[in-house]
Structure I
Amino acid sequence: MADYLAETPLPESAAGLTAVLETTFHHLTGYPLDHPDVIHLPRYAHGGMSSGMIAPEFWRERGFPLLRERFAAICNGTAGR
């Protein structure tokens, strides 16, 4: 996801960030973020026990909230403090 969004400018709002993240998740996995099960994608399997496994629950409950917090810190000028 980081590589895919590397050249994308930051959205102007938290709602815009959420839209970008959810759209990118769907584009890269082929599944919506509210998909209930773990997804296996061979193209992301590079070795290891859980290689290629994507957990939408992680992204909904931990990953994307963390990115939204970091976005808010950037917008508020408190990033890196």
Structure II
Amino acid sequence: MSVMDEFGSWKQFLANRLDQAEESGMSKQTIEDLAHQVGDYLAQNIDAPNDEIHAIQELWNVAKDEEQQVIANLMIKLVQKES
């Protein structure tokens, strides 16, 4: 089972990676840039395993670059809120 199979597991995985990045001293800008790169990779290379990730992927694919950055930043805020 992959962490992406269930949206709650995916969010927990992201929250853990975010915590690690912050603990290692990464700047907010670096984290946001990495989130954008990860989002782009996932949108291009991963078949969405559930409806939530599929919806995010569809939004990502129609968004302009700056809108994709907003989506990445919102995912960061979402996992920060829940952790």
note = The value 1.5 for distance in nm of label points 7 Å out along Cα→Cβ at positions 7 and 63, derived from one of I, II, belongs to structure II
inquiry  = Quick check: 22 is what I get for relative contact order in percent (Cα under 8 Å, 6 or more apart), calculated from one of I, II. Which structure matches?
reply    = I
task = Check the numbers for percent of Cα pairs over 19 Å apart across I, II and tell me which is largest.
result = I
ask   = Which one of I, II has helix-only ellipticity at 222 nm (-39500 (n - 2.57) for each DSSP H run of 4 or more, over all residues; to 500), as calculated from the coordinates, equal to -26000?
value = II
ask   = Thinking only about FRET efficiency 1/(1 + (r/R0)^6) of positions 15 and 55 (r between Cβ atoms, R0 = 25 Å, to 0.05), which of I, II has the largest value?
value = II
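Bear in mind these aren't lab numbers, they're just calculated from the coordinates by the rules spelled out. Please read all numbers here as calculations on a predicted model, not as lab measurements. Cβ atoms are built from the backbone, for glycine too; each structure is taken alone.
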